[in-house]
Structure I
C-alpha cells in the first residue's frame, strides 16, 4: 500500500526525512518476523534518488516520547551521508575484514527459544572484491537489561550498536564465515554500554590502531569496493566502534593524504589513491590471518584418540 493513507507514522517519518535531506519514495505495509505487522519505508537522497535506504518499523510505532523524533532525525542524517559511499552497506573491522551487513529483519522480536532476549536476524558477507560466497547468518540478541537502555527496539535506535557488536564479535574470533550454515549468535549486553558516561563502548583504541583502521577502510571500501570513489571517514558509527570521536578519524586521513595514500574531497569524504592500492599483498595477508582467526581449531591429539581420560 504505497502511501495510500497518510498515518501518524508516515507523517512523522516525512518530517524526519525532510530534515535529513531525504524523501520517502514509498511506504508499504509489510510483515516482520513471526507475522509482526510493519511499515517498510524506502527513502532516498532528495538530490539523488538512485541512492536509497530501506527502513522498517513496527506499524504501531509512534513518536510520542520527545526524544524519539530527534534520534530518528539524527539516524537519517547520518544515513544520508553514508549513502554517498559507493557501497553504503560495507564496513571494515579492526582486524582488517571487509564485510557488508544486510538482510536484517527489523524490528527486534522476542526469542522463540524461551530465552529472555530480544532478537534480530541479519547476514554478514565478505567483501574482498572476489564475489566470495563466504557469509555468516546472524542472530543478534539483546538482553532485557540492555533493552532498557535503548529508546526503542527499532532499526533507527539499534542499528549502529548492533552492527558494531557484530564487528566486535568478529574481532574476538567468535563468528565464522562459511558457504552455508546455521545462524551464529551475537550477544549484546550491558558490557557494551557505560551507564556512567551514558554511551556505548566497544574498543579502546590507540592512535596507531585508528590510523590502521582508516587506511584499511580506504583500501577496502573506497579502493576495492568503490573503484576509488570517496567514502565518509568521519562516520559516527565508526567512532562509536573505536571509542573515539569523529575528529580523531580525520587526523589519520590527513596523514595518509600527506603520504600520497589518500585524497580529500568535500563533506568529509576521502578516497584511496593508486599508491595505497599498491599495498594489495599487505591487505590480503592481513585479511587471510583475520579469517583464519575466526575458524574453529581442534586439538589434533584428542581428535586422534590420544587423551588422558
Structure II
C-alpha cells in the first residue's frame, strides 16, 4: 500500500493542509502520515478529521503526540466509478430542481439542504478521481482503450456533474438576496422552472446515453441545446428590467441554468466518445474468441 508522508512545519493553513490530504487521496496513497510539532497537534487532528468526513474511505488509525496516520479503507470493487456516476447524477438532478423550488417557495431549509448535498457530490467526484489515478499504472493496453481509458472518461463526466452541482448550490444560495425582496412574479418563475426542466431533461438524456453507449441518444441530447438556449435568452430578457442586487441574483441564476444545460451536452459528447471506443472493442474481442 502506497504511503505519503507530510511534515507539517507550522506554515500550513487549514485549506493548504486539507488540499494536500485530498491530493494524496486522489493520487491513490492508501496511507497518509502527517508529522508535526506537539503544539500543532490540535490543528492537524482537527483538519485530519475534517478530511476523513469530506472523502469516502479514510480513517485515522494511529495517533501520537507528533504524528498521525490515515488509512483509506474504501473498497473500489463495491463502489466503482460507474456506481459513483449513477449516484452523482441522481443527486445533481435533484439539486437543480430543488434549488429553483427553494427560490419559488422562499425556503431557506431547502436551500441549505441543496448546499449539504453538494458535499456528497464532491465526495463521489474525489472517489472517481482516485480510481482513475489507481487505474493509470495498469495502462491502456497500448492503444488508449483499456480500463484506464474508461475510468478517464468517467472522471471527465464526474467533473462535469460536480460543476452542475456547484451551479445548483449557487442558485440555491441566491435565496439570501431574493428572499429579502418581493416574490418573483408568476411569469418569470414559470420561465425559470421551464428552463430548469429543460436542463434536467438534457442531463437525463445525456447520462442515459452514456450508460447505454447510445450515440443516437447522445446526439439527440446535444440537439436539445438549441431549444434550451432559446429559453435562456427569453429569461435574460425577462430579468433585464430588474435592478440592483435582484438583477445580479436573477442574472446569475439564469446563467447557471444555461451553463448546466451546456455541461449536460458535454456529457453527451463524452458519451459519444466512449460509445465509439466500445464499438471498436467489439470486433477485437470477437477475433480473440474466434482465435481461441
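Nothing in this text is a laboratory measurement; each read-out follows from the coordinates by a stated rule. Everything numeric here is computed off the predicted structure, so don't read it as measured data. Cβ atoms are built from the backbone, for glycine too; each structure is taken alone.
See the values below:
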| item | result |
| --- | --- |
| Source structure (of I, II) for Rg and Dmax of the Cα atoms in Å, computed value 22.4, 73 | II |
| Structure with the greatest value (metric distance in nm of label points 7 Å out along Cα→Cβ at positions 59 and 259, set I, II) | I |
| With distance in nm of label points 7 Å out along Cα→Cβ at positions 11 and 43 derived as 1.3, matching label from I, II | II |
| Structure from which -25000 was derived, helix-only ellipticity at 222 nm (-39500 (n - 2.57) for each DSSP H run of 4 or more, over all residues; to 500), options I, II | II |
